[in-house]
Structure 1
Amino acid sequence: MFRILVEKEIADNIKNYRFLLALILCLIVIPLGFVVSQKDYEARRQVYEETVRDYDRTHTTDLDIVLKGGAAFRPPSPLALLSGGVEPLLPTSVETRGFTVDERGAEVQFNNARPIDNPFLALFGRLDLTFIVTTVLAMLVMIFTFNAVAGEKERRTLALVMANAVPRPVVIAAKMAAGSALLAAAFLAGTAAGVLLTIALGVSPFSQPGTVLPFAIGIGISLLFLLVFYNLGLLVSSLSRSQVSAMVSLLSVWVALAMILPKASVVVAKLVRPVKSQQVVDLEKSRFRLQSEADLEAAIKRMAKTTPIIKDMSFDEYAKQRRAKNPAIQTFEKAQTDLKAEATARLNGELDKIDAEFERHRARQAALARNLSRLSPVSCVVHILAELAGTGFAEEERWLETRAAFKRLIDREVAGKQHSYSFADVTWNFVGGLDQKEGSAPKLPAEGVPLAKRLAAVWIDVVLLGLYGLLFFAGAYVSFLRYDVR
């Protein structure tokens, strides 16, 4: 009986051209989205490789880092076709600020040099798999399900089916199985066509290592989302008495889940847990740096005025005694080095506190927004696909770690090898400790976020997506058991 009902549902969806419409849309939209996304990736990958080559060619020694600044670059994600995520907002590099560093440590900053090739991309959004699944295919699900129950009631076919000895659970299960199978077939056909087209055009996402498994998981998650949304459509149709009311209700639910709730969660989080802007934090850090430099300069001057022998020297005499390697001068400069080390430790401690406080407040706000948005299965699938694509918040967290690691590297390999001494408002800078051999410049290789860590960031979303599917089907099941088929 179940097989007969499934065949009936499949035949109905084929005869009324719904499956044909879904298949045509998937065969057009999905390959188009894949090709456009991969062409964009290839262009950005070329820019990245050229930038790295140019940097390696012009930054071969420690002295080059001092004079021209150092940088570490982030490669674009090869799986942005799954989801553009927050990649446009992620830094393309982390760089030293200014043209030189000294023993007080490097000041590093993020830089996003990614150009906007087409402003309409920012205006209308990307044609990635996330958009296709949550918008285009979600609309197809509505077309498949809005009259799955209510429409059959209006046509009187549901009463004829139920006049036979057919259990109601079998009927609703057959509708779910047939409709979701047709949608899955259309989606997989479009996905296969998209993959084959990218391979034929030489822009396959699988040319980069470690992309096949995340892509396969992303396709599986997309299928799960289609099943969840199909069950939601069955629930709404089982609660409606007419096709029109079912379609209006489905559209209203989709707008609430896909448009209102995700955006409202961000607004609520900002109101409940406000966070200072990055510009304000940068200004605070700049003030601390300036104050630290002023305090250090004042401390060195006080020490020069109170140190025996040194306090009575003129600048010319100090320079002469320095060349003669006077022990008093060497002791004085050693004391300066100690003062600067203490000032650097205090400054880095204060800057770390500012960064930690800012990141803590921002993380709390983001966590609240994310948890609120998880009330929608649309938000769950958006989060999952973004992390699988390497364009989510795990990548942002990795680059915060990269910034700290890059600063430690530059401080150890470059800044820590320089020395400066002051007397009478004149400063001597010494870079004798820098390695000027070709290829000595320190480099920080780009490292992606491991798949296990990306999955760990979204396991809650995966579980919730499954629970939503079960909840919606249970609701459709109970509603259909009580549905008046007459």
Structure 2
Amino acid sequence: MKCIVAMMQHETNTFSPLSTPLKAFSSGVGLSEAPVGQQAIDIFGSTEFAFAALIDMAIKAGAEISVPIAAYAEPSGKVEDAAFEAIAGKICSAVAQGCDALLLDLHGAMVTESYDDGEGELLQRIRQLAPDLPIAVALDFHTNLTSDMVDNCTVIDGYRTYPHVDTYATGSRAAQTLFNIIQQNLSTRMSWRSLPMMTHLLAQTPSRQPMKDIMDTAIAAVDLGDVLNASVFGGFPLADIPHVSLSVLTVEKSEQNKSEALITDLCDLAWARRKDFIFESEGLSDSIKRASQLKEFPIVIADHGDNSGAGGSADDLTVLQEMFDQGLESIIAGPIWDPASVDYLIGLGEGAKATVSVGGKTDVPSINQIGHGIECYGTISKITDGRFIIEGPMQTGLEVNLGRTVVFDIGSAKILISEERWEPYDPGCFTHAGLDPFEHRYILIKSRQHFRATFESIGKHIILAAGPGVCSSDYAQFDFIHLNRPIYPLDIFVK
């Protein structure tokens, strides 16, 4: 059996001012081009990515494996057409040469310059080339599901966690179901439904209510054998596209007939709880004041408005400024994305003293935001290549490339400044540069939920700080014009 395994991963925040060119799909792992073939396997094959599980399951099935590309980019604005065509072209070209199965690690929330549904467009093209090809797809929990995705593959399975610590398990489930279908000649179908709901990213994690027992019920249906696969997708709301939604999908044998009742129950439960999926942000000043009154350290302060993991620039320092204004000290902060400052400071060298305006290089026209930086005087205490291997439970084993990185010590804070954006869900971003989180009172990071994978066990307290940015939970800041209306909570529904 010949099996193609590929990855095309991007979560698109359509309000983000940051473009997503082809090089964005390789710079995060320190390459000039997205890896292919054995190089892709070497980089991602021993990690906790779904891609790694797809590789392992294909090997277990005795398949001959071909990897046309493994493309992964940090969330940002719309994917440039040239990038999408290059990535999709490699996958479609491999399919056109013939194969017996296709395993894909996709995201489910990719928007390109020309297509609102990047994954659906890719799958349509593949299906046109190979109408009967068995296709399994692993999708992110933040998928905005579409009919083009469902209608053009055989199996879909989604992450069950947020932070996403089950990505490898998701790939295993998707691939195992597909190989069972092939080997046992099973007749199956997928069923799905979407709800007109925009769930807030800080209120949708399956680890807590209101999502917890919705997801648990879906998982139990699989464990009991009622269906082969069941996925609940919280959706990604920071996209001005028609198909933003919460959705439920199942895969079942044709004779099972359990999906309709299961999907109805899950959707009814989610809709009944729609108000619970709203997150009300605390005022920034109040959050920092609350942090200043706590007596156990370290305290993790998560700036969730400017999070690169949801398309933010990770360079606005409004939250750090508020911490300074309220007299907080013993802070480590970062990674702050500021290639220009990195270049300038590296030119001076370790040990040099300098005055530099850190951050604030990115304006966000979509929400009328002007970037806020801080002019700092300090010492360049460390310069690194920005490379470290993730040891925590999310994307374990991946070598992260922050680009050249500087620790700038300004007395009250040590600021980690990097050439590449990265959401800090592993303390390696600090420790690789000689910064010990346990030796500081406050850890300021730009993250919404993924930081909990590791920093939740480090921090004595966690403070969510609503800094300004394109990842805000305040939907009133965003000019949504392409959504299907009505949609909750932007519109009022009368039951």
Structure 3
Amino acid sequence: MGIVRHRSAVLLHAAILAVLGAGVASAEVAAPSIEGPITGGRGTPFVASTSFDLAQVGYIQEEFFISGTAAAYTSAGALTSDGMWTVTPAATAAYKTRLLVYRPASRTKFNGTVFVEWLNVSAGLDAAPDWTSAHTEMIRQGIAWVGVSAQRIGVEGGTPIIPGLPLLPLKTVDAARYGSLVHPGDSFSYDIFSQAGQAIRHPAGASPLGNLELKKLIGAGESQSAFRLVTYIDAVHPLARVYDGFLVHSRGTSGAALSEPPQSTIRAPRPTLIRSDLRVPVLTFETETDLFSLLQYYSDRQPDTDRFRLWEVPGTAHADTYSLVVGATDLGKSPAAAELLVTSKPIPGIIECGAPINSGPQHFVLDAAIDALDRWVRRGTLPRPAPRLEVTAGAAHSIVRDAHGNALGGIRTPQVDVPIATLSGEGQTGSLLCLLFGTTVPFDAATLASLYPDHRSYVSAYSRATRRAMRAGFILKHDAKLMRAAAAASAIGR
């Protein structure tokens, strides 16, 4: 009888979520004009993303322009840390920007979900860190991905967010292709992101999805884009209701400004929580670097609810060898994606750090997050609550580490439970950018010998840890197979 009641409660919860979370765009969101697929210029879209031919994995790439009038927003009162904001449209301006679409070529391969990524402009150009880090899982699931040039720097240029990196805006890189684009400023970025979702959900012109049938739309953003997504969720989503859920990846202690010059400056408070009255799911994904270091997310931790989940992952950094080196060419079939890569020069001549950067398991856990959020949005299946990273008590908080320097608590993976290196989100030297990349310190031969007297003992322990992570829902079966293959092929204990 108890089982029946439990199943009934689960089904009821799923039904309520489907109704309350339905992303039917409100009248607040204008339908932009759509132009495309775009050709011309250098013949291919410009973005920092994966570099393999999408046809190899049964996907196609197309680019579209959307245009219309976007609104900025204002607030009658100061924005509060609880995120329960009330904003109203303010100034308006004309805009024209681009959508970059990666989608299954076959209708039968599409699972109905579209992830819409707020393209990241921290490096002075449009980049797709969530697609780069999690594309193998999106492709396995048949998820479509759309990147939105939501911010001015990516389109027009401007003041670099990270000093020392060259600006590569679309209109400079390929004037023939992108010369007609117009971005009025980041105060309008939130409504542009809403209208991008509206263009996918209810296209006024050629559909960016071709003949694919949309079921669910999920907004995503990493790092600086995650800051903006926090502000979007708290301020604009209650008006727009375009998206069915959100992935907030590697955010810091505040949202981005709601409005900025030349409009009135309206800053988000520190901390900024995700508002508690949402009707759609939000999964926040944090690395070690994000908790303290430059980003200070720790003060924004909040309890899990039936609309909010927080995943904190030990052994990981804000960016790492996968997102900077391996991910661009990974087709999801090679154990190399699970191997320890030791390099202090992820992009020689451009990014060179003082120590080897992090080579942790972030991308594998992010795959599980994509899967969990997709099932949560589509079926109402709540992800299992995740343990938090252990933090010292007192005023000067820090991450608690074991005898080898690896973090305790959080989502456990074989890389930290059966370690062959100290994997940290902290401790890097060099440029401001390098401070986000964490460190990898391989164990010396004596330490490895004391932990793993032979190869079999290492592989056995690694396999057990992988099974634990799978049962907990934080590593997926396909990735677990790659991880075990990498361990079996390693020289540890030989």
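Quick note: the coordinates plus some simple rules give every number you see, no bench work behind them. Keep in mind that this is a model prediction, so the values were computed, not measured. Cβ atoms are built from the backbone, for glycine too; each structure is taken alone.
For the set 1, 2, 3, ranking by mean count of other Cβ atoms within 10 Å over residues 165-172 places 2 highest.
Once FRET efficiency 1/(1 + (r/R0)^6) of positions 285 and 349 (r between Cβ atoms, R0 = 35 Å, to 0.05) is evaluated on every structure in 1, 2, 3, the highest one turns out to be 1.
Kindly point out which one of 1, 2, 3 the value 1.00 was derived from, the read-out being FRET efficiency 1/(1 + (r/R0)^6) of positions 205 and 309 (r between Cβ atoms, R0 = 35 Å, to 0.05). Source structure: 2.
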